[in-house]
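Structures incoming, each one as structure tokens.
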Structure I
Amino acid sequence: MTAALKGQRVVIVGGTSGFGFEIARMARDAGAQIVITGRDAQRREAAHAALIASGGSDEAVRALELDIADEAALERFFADTGPFDHLVSMAGGAMGGGFLEAPLETIRGAVEEKFFANLRLARHAAPRVRAGGSLVFTAGSGGRPHNASGAIVGNDAIRSLVEGLAVELAPRARVNAVAPTWTRTPLWRGLPESDIDAIEQRFSKLIPLGRTAKVEEVAAAYLFLMSNGFVTGQTIAVDGGVTLVS
């Protein structure tokens, strides 16, 4: 099915590491032209070099700076980038704590990063997605309101955003989301390795499949949603069944 991406233009917001980088690599291997974005210049350049070294070209892979919290930067980015076929957004983070114990600003920040940042992105991207294309956002699985309050609100808001945009953009374009659970990616680079090992072991015990996901397993869901022209308004959980038991 990924053959459907050949010759198409795919913009990956936050494509310099983790899921975003793997989506870029897989889409490039499927014959797509890739634009990855990131705020950190060093990571952006490293990701671009890695994609070129592993089989890309300067014509097929571009790496551009973008801060989606900056409205003017978003406007410039899409004006300069021009039309595209698919956009993938990795925008959003994680948080711990319930509604009473977590600082109000932490909860507000999680909702901003999950929902409002993607809403802002969607409003700029929607006019530029080509007919037959798609927008794919990132929600999340696992956690509960009492231990991940702002993130849960943000994830639920992404689902609502996807459902609304899917109708608003139909039939010209499709809108979907992927909801992974905790996965070992560079997102957690700031933690000691021993802490990451402990988190992975804890989640492996919670997940019915008995392990956490591989990065490529999660990335494959994004490619499926870009490639399947009859799926819209959906949020696909790639979580090993953790939402069934937690």
Structure II
Amino acid sequence: MHLTWYGHSAFRVDLPGASVLIDPFFTGNPAFTGSVAKAAEGITHIVLTHGHADHIGDTVALAAQTGATVVANPEICSWLGSKGVTKLDMGNTGGTVPLGAFSVTFVQALHSSAYVEEDGRIVYLGNPLGVVLKAPGEPTLYHMGDTDLFSDMHLIDEFHKPDIGLVPIGDRFTMSAATAAYACQRFFKFRLVVPCHYATFPILAPSADPFVSAMAGSRTVVHVAEKNEAFAAADFV
């Protein structure tokens, strides 16, 4: 498994037999400095955690350009279908979607989920979710989406045993550095944590330094990824 962080909550996950974009917010993302074409090269799937514009991002255009299957909740899938996306695979909280080389299990997140259309109309897009990616012989990955901490996180750890956590730390709309570190240390036995959803906009936390400090003494490795950096999970877990 190789991971690439593109700023905010956008990640690429390359697995044997599949290449996945999660929350591909590129256009309009001030933290994204790379090439959209390169980021999307060879992708087979797009996985979405919820319906905010900074997570749906370039999904419609990328699905058309690449033929990737979009995996999301039913409301997002229906809305994307109205936008011309044809390859859709839906799931919802607690359910697992088998996708050949890997599977996606949707889990709870505490947030909101809607899209503001160009005419200002607000479209409800279902419940926000976290996603657990599993592939044979690979570490289990948990992208938390946008969320606060919640005590049932310990059930996600007990049942799914994620090795890698992609964790929002930016405050204002998600967990802060302090609450994210608390969640990681209280509820999970991650081997690797990659912080995200920070330093995108001025109202978010400007760096991961407070999170790194709050995780000091933990046995979990914290990797503060550089933008567009591809790294092997095996280097950490």
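Among the shown structures I, II, from which was the value 16.3 of Kirkwood radius over Cα pairs in Å, for residues 30-165 alone calculated?
I
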Mean count of other Cβ atoms within 10 Å over residues 110-117 was computed and gave 16.2; which structure, I, II, did it come from? II
To test your reading of the models, identify which of I, II gives 0.15 for FRET efficiency 1/(1 + (r/R0)^6) of positions 86 and 222 (r between Cβ atoms, R0 = 30 Å, to 0.05) when calculated. II
Which one of I, II has helix-only ellipticity at 222 nm (-39500 (n - 2.57) for each DSSP H run of 4 or more, over all residues; to 500), as calculated from the coordinates, equal to -5500? II
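Every read-out reported here was derived from the displayed coordinates using simple, explicitly stated rules and does not represent laboratory data. Bear in mind that the values here come from a model prediction, so they are computed numbers and not experimental data. Cβ atoms are built from the backbone, for glycine too; each structure is taken alone.
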